[in-house]
Structure I
Amino acid sequence: MLIPVEELIDGVVRTLGETVLPDVGTRVARAQLYAVIDVLQNLRDRVEERTALLVAEAASAREALGDAVTALREVGAETAAARIVDALEAVAAEPPAAAAAGLRAALGTALEILDTLPAEVAAAARRAVAAHLATQAFRDVAVTKPSLLAQISKG
């Protein structure tokens, strides 16, 4: 029987917090144990990237890049738009991890292209990419557990 990694880490964290921690006598050792619990809690959802998170990231990136292409075409920057389309077409659709990684690279390419354009030409395309990046930052932070730094510092 295989135990999902999340359940395994949850069990370790529970054991450390409920069984081990009460018997740890020194402040330094307690602080170190809280640090281990903190790392495990944040590692739990990152051991294997969750497909749903990757799919959401990929969909958002594709939409942002599509919006950037549209914005560039509307201002007559067809060459820049075509270069972004080329970057998009090079991205694998599956597996989700490869798609997300490829779209991150395509976003980097798009930003490099936008940097070569006059600000007024790139403005709308840059907003589309920035909106995705802001949303992605929130998605990345959403899986981070609350820090135990207060408990670590108290020991």
Structure II
Amino acid sequence: MSKVKVAFGEPIHGWLPIEVSMDSVSVAFNASYVYSSPHYLVTALTSLTGPTADQTVVWNTEPEEYEFTFSQLGDGNISLTIVEYPDRERIQSTQGSTLLSASGDYSTICLPFWRALRELKGRFSSKEWKVRWGSPFPNSELRKLTEALRDLHIIA
């Protein structure tokens, strides 16, 4: 089974390049700082380590928006669906386009996000990240996620 691959580029002036891929499908966009999406992503991943409902993270690209929906499927499996919407009116009236759909265990679906977030955090000081992105990096949330992954023996 293929794993999801996640890469974050350099945040510049409130824009963060993101690429999520699996097999031959790749979704890439530049996310705007208007939502605290990195914070919501870490919180969603942490929630998935315990009993929880679906978790959705919205990324704004002005005007398009991307929803990353993580769902627990049972037996330790999780799904990821990435849907693109033409604008922020997605909830009221707009139909989205599913760009990527994947399922697997936590290591297959969510661990690549954790690794990419840790790598991103390591490239910038807290001050430099805030200047580049516009809001603080979710350091304490990432520590909680790391602890949850250790408790589940997903990482050492």
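Where a number appears in this text, it was derived from the coordinates with a stated rule and is not lab data. Just so it is clear, the model here is predicted, and its values are computed rather than measured. Cβ atoms are built from the backbone, for glycine too; each structure is taken alone.
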### Summary
Matching -24500 (helix-only ellipticity at 222 nm (-39500 (n - 2.57) for each DSSP H run of 4 or more, over all residues; to 500), computed) against labels I, II points to structure I
### Query
Where is relative contact order in percent (Cα under 8 Å, 6 or more apart) largest, in which of I, II?
I
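Tell me which structure, out of I, II, gives 1.19 once Rg/Rh (Cα atoms, Kirkwood Rh) is calculated.
I
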### Label whose coordinates, when mean count of other Cβ atoms within 10 Å over residues 78-85 is calculated, return 19.4 (choices I, II)
II
### Task
Taking 10.2 as the value of mean count of other Cβ atoms within 10 Å over residues 22-29 derived from one of the structures shown (I, II), identify that structure.
I
